[in-house]
Structure formats: structure tokens, C-alpha cells
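What follows is a group of structures, each given as C-alpha cells.
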Structure P
Amino acid sequence: MTNLVTKRFVVRKSLIGKNVQFDFTNKKGEKITYSHDKVFSIMKDTLNTLPCWLKYKSYTATNNIPVVLRGEKLV
């Protein structure tokens, strides 16, 4: 498993199936750990309709994790 540390929430098409785990620190200083593959499986339907995903094959957020993921087990 690869661990990546970042200052934004990230989902990338190139990381699907690569068993990557992110440690994301939001602007409030809260640390959130998530499995990229688990997050992708939850967000897959939404991502496939977003212009950023279709054009750049990536989705990022700097303030917090998406609402659909809040309350879910992400690791």
C-alpha cells in the first residue's frame, strides 16, 4: 500500500486499483485518512458526470471531503 500526504482531497483516474491511501489535511487542520479505491467506488457515478473528471480525469477539493463521503468508513 502506498501512502500519500496532501493538503487537498484527491481522486484520480490514474490511481484506481493501485491501493493508494491518502492522508489529507483540510484548511481547518483536520486530518482525514482515506482509501482512494474505496472513495472512488462510492463516488463513481457522480464522478462520471463531472466536467473536471471527464476533461482532466481528476477531482480535487481543498476545504473538506465531499458530502457523499461524510459519515462513511473510508479506510
Structure Q
Amino acid sequence: MEIEISKSKFKAHALEIFRHIEKTGKPVVITDNGTPTLTVTRFHPKPLDALARLKGSVLRFDQPLAPVDENWEADA
């Protein structure tokens, strides 16, 4: 069940409302003259993409332009 609260009550009790959202994870709907206008929810960070996860993982690469010694065959 979502909690609805008016803008004026939200302004007066914002810190208390933030703590409630952090504790329960339930969103709070902010209303303006009885009409829902905003939703305050807990933040969920997005998982990093593959490149971001690999950033900084190569510790040393001595010869980046050296040819590869192995035989590579393309599937035809």
C-alpha cells in the first residue's frame, strides 16, 4: 500500500519520511490539492556495464602492438 501525503505535510516532515522510505522501501506519493504529482522511492543503482566492470583490470600490457604468435583460423 502506497502512502500519500500532501506537499505541505511532506515539507514539514521530509526527514522523517525519508527515514521511513529507507527503512521500509515503500514509495511515498506526494499530492498537490489531492492530485498525485510526485513519487519518492528508494534509490536502486544500475549495475555497471561490461566495460565499466573491466576498467582498471589490466595491470600491465608490455607490447600492445606486437603480433600474435598463435595460428588463427577463420571458420568458413
Structure R
Amino acid sequence: MTFLEVAYRYGAPLRESTMRALDEVREVYGVRRITFDPQAQIIRLEFDASRFKEPVIAALLRNAGVDLRERLALA
């Protein structure tokens, strides 16, 4: 397995319904971890790159209700 991490800045604050939907995203096989920085409005997701490509991860987050604005470069 090759794990990658991707970070996005999101627009609208995460609502309770979005957080519940993200719990379901956590259960997707290949998603390892989701973390948030609500002050900076950044969400990070670690995933198995042998199972998913980055556009699929972005689609999972959007389908959960996250208002993704931009992908951030990781240092």
C-alpha cells in the first residue's frame, strides 16, 4: 500500500449533516484518516493511492457536502 495525503481549503463551515456524511467516508476501504483545521478551514485526507486517485477523493468529500475551494500543496 502507498499512502498519500491531500489537503483542501473549504468554504462553508462544516455542518452536522456533513460531519455525519464524513463518518461514512471514513468507512470507505482505502481511506485511512481525515483531519480538520476549522480555524484555517482545511481538511486533510490520507488514502491508499493504489485504490484511489485524487479526483475520486475530492468527489467523495464533495458528495459528503464539503464545499471544496482549492487543493493545497503539502510541504
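One of P, Q, R was used to calculate Cα extents along the principal axes in Å, giving 30, 25, 21; which?
Only structure P yields this read-out.
Have a look at P, Q, R and say which one yields 35 for relative contact order in percent (Cα under 8 Å, 6 or more apart), as calculated. Numbers along the way, then the final one.
Working: P: 35; Q: 23; R: 49.
Structure of origin is P.
If you work out distance in nm of label points 7 Å out along Cα→Cβ at positions 28 and 52 for P, Q, R, which one comes out largest?
Ranking P, Q, R on distance in nm of label points 7 Å out along Cα→Cβ at positions 28 and 52, first place is Q.
Taken together, the values in this text are just the output of simple stated rules run on the coordinates, not laboratory data. None of these values were measured; they are calculated from a predicted model. Cβ atoms are built from the backbone, for glycine too; each structure is taken alone.
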